[in-house]
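> What follows is a set of structures for review.
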Structure 1
Amino acid sequence: MIQTIPRTMFAWRKHRGNMKPIWEQVSVSQAPPTGFLVKMLAAGVCRSDHNLTTNEDQPAWFQDRFTLGHEGCGTIVEIGSHIPSDAGFEIGDVIALLAVPGCGERSCDECKNELQQLCQRGHHSGIGQDGFFAPYATIDVRGAVKVPKGVTPSQAAVATDAVTTAYHAIHRRGQIQSHETVFLFGLGGLGFNALQILRAIGARVLVSDVKQDMLDAARDLGVHDEDIVPIGKDVKEWCREKGWFGKVDVTADFVGVAQTFSDAQFLVRQAGRMLCVGTLNHHNEVHMKIGIRKRLTIIFSYGGQTRDLEDVLELIARGVLDPMVRDAKIGDLPIVMDALQKGEVKGRIALVSQPKPVGKL
């Protein structure tokens, strides 16, 4: 059955100078020569979508108008003319869409050094260039990963960022091992996935969050009460009482405020590692004497790569990881973004055409 592809569609767009997403009619693009046209099944929403809408101090590649959305999953409906028949993709395949797969050029310092997520030449879906909050979207073959059986479109969509970013940080950047003890700050959209990844590794995880329901969810995953900081308890005081002050191997900060960044420098052991992923504060303070005397390593991590996405999709298919995600209508993007800013969303929300009822966000 040949699917009719419309010429136009409505999409959520960012217009320079306007701080709210705009529901706008745009053209449906053809598949790029080295990629696919995809009919969207699900698109995840995170705090950075709000930042992309309201913050206009952005890199040079940002267009004056673009379609938002950087976490996606969809069905291939058109294949580019330069994709060989033996590339392993067919019409009808369900694929996860990595927003920043890099340009792939040999002359690109980032791509040739396996830093594709830092490439500034390639397309950035939903990050200054057209993304996934629309019925149709395009993706280069470098950013397409087949979704295994047992993984829902909504899980696959949020896996492209919320899970892949956590996985890349823990495995590639932090190189956390099973014998290590990790203090995890924050169980939000990324942090809860990080907890599951750390437990899959076998590391001991000490957990702090400001929401009791997320601490309860951590307990349901198997985190013992003795490893959970009670709501309202000072983290450093708790670590002193438990014997962890200055003894933690790695801190994994998925919050990124002044308090968590400061606490981490006290909690880690000598020659310990601070893994930084959260960015709620744009500026935090390094205690130079502590950092130097303890010879700390501060590691920043951003995004992930196709190999990370392949790994996490397989882990989801096997039931090792279970992203916390619920569905909402694509027309409800402003409501979802507002709820995210107010801290009312548990886990992640994926925008779909015909969602199941989710109740309260």
Structure 2
Amino acid sequence: MSLEVNIKKRFSSFTLDVAFEAGDETLGFLGASGCGKSLTMRCIAGIETPDEGRIVVNGQVFFDSARKVNLKPQQRKTALLFQSYMLFPNLTVAENVGAGIGRDVPKAERAAIVAAELKRFGLEGFDKRYPAQLSGGQQQRVALARMLAAHPGILMLDEPFSALDSHLKSVLEQNLVSLFDAFHGTVLYVSHDIDEALRFCDRIAVVEAGRIMETGTGDDLVNNPQSLAGIKLSGCKNATPAERRGDHLVRLPKWGVEVATEAFVSEDVKHLGVRAFFLERADGPGENVYRVRVDRVSDSRFERTVLLGFLDRDETEVPTVERTEDEMKYLHQHLFWRIDKLSTPADRLPYEGEELWIRIPPDKVYLVSR
């Protein structure tokens, strides 16, 4: 099983320009809304037509602008699951599951395929019900069963859990495990949730503004992001512009400080990132230790998130922005710190207005040039 995509599609204010390959694996597309993730899938399925390029699935050319090839959606044998599942309300469960099976398949064989998929997804006894008579989880299982029953050459899932609460989401995720276990081929999985992508995907492509910024394993993205988009989408709360000051030193103009790094600083470095839970409380001055003030505190069940303002920043370079002036600029001048409340004594938890020392470990920072 294989997928080759190299396409461009232009709009008035946006251009999709993606090139990638995938094999017998689940490839995730991670990015913010409107970045081109879903558009890429729609181009593969034939719902949208690229301006130029080529799409090949398992050796079959779906689209080739140079050769004037553009197969119709029904000719492409793809399965695309939308957020809403797109079940036919006037068809029974069994009829929905069988909707993608070719008309050339004999009636008995069709019935056997439908029965097998109903059993796989625990839908036996629901065959004569209609979508309106099913729960959200049952509707999802019908949609997944329909995908497999069609024997597609590629599976594509477009944020299937985006509208669900966290409890229901964790339950329904098990349905996807059944789907992936049963399908051997290329699966494309669109998400904006890093944890969701890590659970399901063998590799993850970071998409921003219509382009793939980097592709790698989940570990690659979490531990060694290669772009600013990768830093942010991997869940890193602290990302700021950086300027090279030496082989192992950068200047961070928005924070008004310099940071020593274990990694070599390239000539074209553009941003630095450091995870909020990697920061360390210090007892006094030292390398990468800064005097800060706790400007904001917020608690969840098990964590305290703290907004830290640098007290010794160079005001002549970048004056401090007050919260009332510009909220986003105010936040960008601060450092996010996350503390585990279960392992930290109550008297060591920072409080609003407190002044303290914080250390950025040199070996825990990310440096990227794009």
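Only the coordinates and a few stated rules stand behind these numbers; no lab work does. Note that the coordinates shown come from a computational prediction; the quantities given were computed from them, not determined experimentally. Cβ atoms are built from the backbone, for glycine too; each structure is taken alone.
> Comparing distance in nm of label points 7 Å out along Cα→Cβ at positions 232 and 272 across 1, 2, which structure shows the greatest value?
Once distance in nm of label points 7 Å out along Cα→Cβ at positions 232 and 272 is tallied for 1, 2, the winner is 1.
> Please state which of the structures 1, 2 yields 14.1 when Kirkwood radius over Cα pairs in Å, for residues 88-191 alone is computed from it.
Working: 1: 15.6; 2: 14.1.
Derived from 2, not from the others.
> So if we calculate FRET efficiency 1/(1 + (r/R0)^6) of positions 224 and 288 (r between Cβ atoms, R0 = 41 Å, to 0.05) for every structure here (1, 2), which label has the highest result?
Values: 1: 0.70; 2: 1.00.
Largest one: structure 2.
> Please state which of the structures 1, 2 yields 0.75 when FRET efficiency 1/(1 + (r/R0)^6) of positions 136 and 256 (r between Cβ atoms, R0 = 41 Å, to 0.05) is computed from it. Don't jump to the answer; show the numbers that get you there.
Numbers: 1: 0.75; 2: 0.25.
Of the options listed, only 1 reproduces it.
> Same structure again: Of structures 1, 2, which gives 66, 49, 44 when Cα extents along the principal axes in Å is computed from the coordinates? Each step should come with its number before you reach the end.
Working: 1: 66, 49, 44; 2: 78, 51, 35.
The read-out comes from structure 1.
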